[in-house]
Structure formats: structure tokens, C-alpha cells
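Trainee: The following blocks contain the structures, represented as C-alpha cells.
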Structure I
Amino acid sequence: MTTLSQKIDAQKNKKEVWYKLDLSAIVYPTLQRKDFSSVYRISVVLKEEINPEILQKALDMTLLRFPTYKVAIRKGLFWRYLEPNNRPGPFVTPDIKNPCMPMPFKANNRYLIRVYYYGKRISLEAHHCLGDGTGGMCVLQTLTAVYLGLLGHPITPSGFVLDINDTPHPEELEDAYMRYANAQVRPPRPGEKTFRVCGTKEPFYTLNIIDGIMSTKEAMAVAKKYNATLTEYLNAVLLYALLQKQEADMPFRIRPVKIAMPVNLRRFFPSKTLRNFITMVYPSIDPRLGDYTFEDIVKQVHNYMRYYINDKFLRGDITTNAATQRNPIIRVVPLFIKDFVVRTFYTKVQDKNSSAGLTNMGALQVPEDMKPYIERFDIYMGQPFSSRTNCAIISFDDILTINFASSIIEADVERFFFRKLIQDGIHVTIESNREPK
């Protein structure tokens, strides 16, 4: 039987392989600042206290299975890339009050993931240049399965739980965007300044977390009353909350309200990639056209989703994104010029094209023999690039968690959001890392 030390030695002796950043990952390092990194967090709450020594052993065993996560980021003349990282670590540590801290590329022995524990909770934080939430969930669930196995509860690999003794499938490592960026037309990107939440900036490194925990069945029953899916209903609630915030703060300067929502492209284009494979859609309401009831908002979101979220539109969107990377002139432009152009475009245009972020990981599945040990999951989009709130949704069995993260003191949007859920008859339990006032 191969020991962990033998696996580590074999990994070191392998021919060094470097990975080009995928199409989405190119942007995230460009936005890196001393006070900002594109970091997300996924957590699992078990039913027993975490043993940190066993968790560390499980992490050492698990990470060898994910070569695109056991890496460091490097800078070339024209592009950044990921190279294998055989330094000690990463090391599990007790959790902190403010998650998703900036992740300097040279800190933590150059690893771009962090693993925390607190009570019964295991949390994985990853820099977005490694992959999206689907890839991160594979790492977290596989880590949890290995941890449970070391405690004497063997888990059968399936779904997000991969066999750590398997060789990674080539598709797990691919930039899937480039495989499917083959539409014959590149749809334009209409953009317009949207309503932006104005708030009091929190001190450096402060991230305010507000979690809403509720019954999945109860929330789905309410969504059904509006003839909407759960995702459509929750998008409508967030748009409704943003409209209320705009009416309270800027009644004489009305702008469109728009949500940036990532779509998991694996639902439409077959791929096993553990890297980024998402694109953004933007459900919106323009109050300048007239007053919208909540029912109007739900109907508009429902129609928007049906119209835009399909393989035809999404393939065109991927092709638009890929056009710049394929341009032979842009390819040879020095990296520092690319960084300046991308950062300026994102700051001046892209970031102003949405009022809030919302992602929904959906209903999580785990192996049947793993279910008895899990209480719930949480997901956080991390620190927003500017003054706004990010909303992340995930469910497991009958527990639905809606997690808000922001860097401003005011929590008006979150309050309007959860108030609407309660008005619709959904029972919500609120948790937060904020100090009681």
C-alpha cells in the first residue's frame, strides 16, 4: 500500500507541469490589491467536534488529488500561470472572525487556499484564480470524506467526493471555455450605470457576515406560489430589496437595479473541469419605466432567465469573452499593460454594471454514507470589490442558507431582503459575526 510520504515523493519527482490561467482566472489576479483578493469560502458543518490533527492529515492526503489547487501563481512577461507547489502546507488553523481575508500571493508558502476549523465546522477558502465554487466544493467534500474515513467512517466516492487514489482526469484540468467558445457571432455587451449602494466603509480587513437559515421546502413552496423557481424568487427578493434601498437613499436619482449572477456552464456544456467554468447574467429592473410590484419583478426575472439561460446565448457569451485572449496582437502585449487596461475597464465599467452579486450553488448532494455526519453547508462570495453586498445561497436536505457578505456598516439591503421573506411566511433564523449594537 502506498504511504502518504511515498505519494508526496512521487509528486515531487513528477515532471513539473504548469497551468495557464483559465479565461475567467486571468481577471482575478489583476484586481488584487493590498486590501482585496478574489477569495470565496465554502464551509461544512458536521455533527461532531473537529479534530485538527486528523483534519491536517486529511488535507495532506486530499490535496495531492487536486494538482490545480496545489499550486503557486507566477508572473511571466505576457501572462500569469500556475506552477506546482511542493512547499510545506497549507496548514489547518483555528477559524477567524472576518473570513475571506486578502490572500497575498507570496504568503502562506504561496498556497492559494486556506483551511480553517471551528467547533464542528470545516471551512475552505480559495482564490478564484484556481477555480469556481464547483471545483472548491469537490475539494471540500473530498477533504471531508477523507477526514471521516480517518475517523473510522469510510465514505464511498461519488458526486463531489473524488477518489484520492485516482489519477486526475484530463478534463478536470482543462480550460473548458476555450473548448466551447465557437459561436459564429459575438453578442454585444450593453452596459449602463446601475444603482450603487452607498455606505460607510468598515475598517481594513473587516467583513460583515449575515446568514439566514430556513427550511428549503418552505422557501420552495413560497416560490411556487409566484410560479417561479427558488433561484428566480430569491433574485426577485434581492432586486426588491435593492429598489427599496434606492428609494430610501436616492429617490430623485433613479437608476436601473441589476444583479450579477454567475451561471454554472457545466449544466449546459459537458465538462469535468475543476477550474472556473462560469459566466455572468444580469437580471434587472429599471424603475424609470414605472412602479413595479413584487409580482411584476418575479415575472420579469422568470422571463429573463428563460430567455438568456440556455446553451445558445451562453455559447455566444463565452465566445465574446474568448475573443480577446485569441487576438494575436493582445497575446504579445506585455503583462503590465494588460493589467492596467483590465483593471481600468473593470473599475470604470464592469463593476458599475451591477448593484449586487448573487450566486446559488443549488441543492447539494453527498454520498449516502456521508449524509449522517453532515448538518449543513455555507457559501460566501467573499469581499465585494466595491461598496455593495454579495449574496450566496446553498441548500442541503431541508436546510437552506442565504449568506450575505459586505464591507460596509449599513445592512439595509439585508434587512429589506429578510423582511420580505418573513412577510411571505418563511421562518428565518439569523446568524452574524457582527457585534450587537
Structure II
Amino acid sequence: MKKRLNEKKPWYRLDLSAIVYPTLQRKNFSSVYRLSVVLKEKVEPDLLQRAVDETLPRFPTFKVAMRKGVFWRYLEPNDRPGPFVEPDIANPCMPMSFQNSSRYLIRIYYYEKRISLEVFHSLSDGGGAMYLLRTMTAVYLRLKGHPIPVGQGVLDLMEEPDAEELEDAYFRYASSKVRPPRSREKTYRIRGTREPFYTLNIITGVLPVQQVLSAARTYQVSVTEYLNAVLLYALLQKQKDDRVFRELPVSIAMPVNLRRFFPSKTLRNFITMVYPAIDPRMGDYTFEEIVLQVHHFMRYYINNKFLNADITTNAAVTRNPFIRVVPLFFKDIVIRQFYKRVQDKQSSAGLTNLGIIETPEEMKAHIERFDVLMGQPFSARTNCAVVSFGEILSISFASSIVEADVERMFFRKLVQDGIHVKIESNRKTEVR
């Protein structure tokens, strides 16, 4: 094994995205998301625990605990026993306590053929955490007797982490001379009945990849552009059905994986948000018009110039000498109020697409599909997460309201476009 990067175990500053998540933590909300892999054989818990124990030391930014300083929070190495695999629960992505007995900010669950990894967002985004899930799954399959090589998302346990895996990549690339403003117009918010405390409604659509590609090609757009347009279409219809006194724009908060534009191996957060939107006050939109507007929005804003300017705006805040010396409790108050009164009101829903998940060829034979769940929305709305593996594309909605009107309209539109959709849900009643 190579010499360690440092003889002393380092502590880690929260990366630029990670700073906000502990501030928003409350008893009925936590920025926890879930990645799952569905295998073709039933999971053996004892072997899964061995796989977790062998894998986690290779991922030092996940084997940490949250600590609070005078001015900032930070992550310190965590050598406590755990995390321990557990049988799955009905309502995933529950809040994480920073002061629990093990202090870990990840959870591993199993149910039948499914392995699920839950991560507090201050550790990593979905792109980084997917490396942990794939490597852990590869180790589990090796323990089952299957020879799984490294590569294609599976890291080598015998190698020390590359320093780049541990970096806050935002500060390496935040170099634009332009800083776009943060404020955007208030958007439509879904009306619905709040679910009881800690209840998370999940609706997953399992779709054939080729049918989704065919539908997107019909409109001459990418899959991400097409699915954003379908969600905007459903939100517009929901707003009309609500018979609101005054219509507002509908907007989607969509994270962009910055690794596609700025070369980095970081396993920490490296995303920024874009907000495709439609304003119904300008008139009624056909679906074709929505698709076209989303397409041009994406092509205009999602490039390294605009994205660099966006992360530079965020970096400027933490680089400010005055803000750096403001006590943490005061920072928490300001950030929480800004998010609640401004940031959260700038989108009607969330949609993330992790894209195509690659694994070694020897691993594919043992996997049915991957799923992603964004977790609890901060306010009354729905969050959508998309991922594809092989011939299966999975779309999962997470909501804390009773009504499933937006999800129903979303999947209905996909069916109208010739896509076969199989629905799975943790709801007690059928979603029609």
C-alpha cells in the first residue's frame, strides 16, 4: 500500500455547497438523499457489513463526524464503531443527528435484493457518493465469490485516496470576473395536504431506456431536457387545476454535475443549480413550446463560462474577510432566513439526473438497476431523481404532501408519448 497522504488524519472544511445543509437541519427536515442498487440475488446482511467495513476506510471524507467551531463547522475523522447495516425502513431519508452514538453521516440499509446508501449532503453529492455505493457493492459481490475488477466507478481499496478526491473543487475553479445576482422571481408552489411528521411518499417509475430515448429524439432534445419539460408541463397543469387567483412562473431547481465541465476527481460536492422555467403569464404553452424553451435554456446556460460565474458568486461569500470572522450562530440565522425567504421560493420542484451509471462488465450480470431518491423537500413540493443503468431508467419522486397530482400528470404524459411505465410506491393507496 502506498504511503498515506498525511501521517496525521486530516480534518476537512465543509465544501462550498456543504456549508448550507447543517444550517437547514431541523427535526422534520434533513438534507439526506438515497442511492440504491437492486441486485439479482437476495442480500446477505453479514457479508454486506463486511463489505462496508472493508470499503469505508478507502473513502475518508465519508468516514467522518460533524464538528462545530466558533466560525465554521468542519468534518473530523471518525473511528467509532459503525456504520452498521440495518433492515430498510418505510420512510427513508429521515433526519440525521450530528450527536448520535456513532456520529456517522451515512446509513446503509438492505431489503430483499436492494442495498441502499443514505448520505447527508454535506459529505458529497450523488455523483461522488455513487463511487462509494459501487465500490461497496463490488466488495460485497467479491465476498460472494464473484471476481469484480476495479475501474468504471469501482475504486481500488489497496490504493490511497488521490488528493484530488478530497479537495473542495469549487475554489480551484471559481475564477470568473462576473458574479451573477442570486435573486430570482417568486414561483408557483404546489398546494397540498401536509403528511404527518417524518412521512415521505415515494413513487418510482421504471421505464425502458430505449423508449425514453425515442420520445426525446421525437422532440430533438436530450433525455434531461425532455424530462424537465414533462415536469414543467405537469406543474403548469397543476397550477391551472388549483385555480389560483394569480398565476406565477413554474421553475425547476436542477443540479448540474460540474465534473462534466471542470476536470476533477473530487468525491465531495461539486454541483451548482440551474432553473429552467416557464411563465404562464405570457400565454398558454403547448408541450412542444415547453420542450423548445427548455432546450434553448439548457444550451445557453449549461457551459463552463456561465457555470464558472455562478460558483464564483458563491465562493465570494465565503472568501469575504468580514464574513469569515462572523460567529457561526449568526451565520446560521442569516443563511436559514435567506434560504427560507428567497432561495426555496425560486423553484416549484426539483429534478436531478445522475445519468448513465457505469460498472465493470463482470458486475453488470449481478445488478438489475440503480435508483436515486432526493429525499425530503424543504417545503411542500415534490422532488424528482433520475438514473439509468443498462436498459432500465428509474424516475423516483419524493414528496411530503398527500396529493400526487404532479406525479400522476408526469407519468401520464410519458405514457401518452409511447413510454411503458411500471409504478412502484411506498404509499398505502394506489397511485392512478
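Trainee: Quick check: 0.65 is what I get for FRET efficiency 1/(1 + (r/R0)^6) of positions 92 and 412 (r between Cβ atoms, R0 = 41 Å, to 0.05), calculated from one of I, II. Which structure matches?
Mentor: Values: I: 0.65; II: 0.95.
Going through each structure in turn, the value belongs to I.
Trainee: If you don't mind, there's one more thing I want to ask. Which structure, out of I, II, was distance in nm of label points 7 Å out along Cα→Cβ at positions 132 and 244 derived from, given a value of 3.0?
Mentor: It was calculated from structure I.
Each reported figure results from applying straightforward, stated rules to the coordinates on display, with no laboratory input. All figures in this text were calculated on a predicted structure; none of them were measured in a lab. Cβ atoms are built from the backbone, for glycine too; each structure is taken alone.
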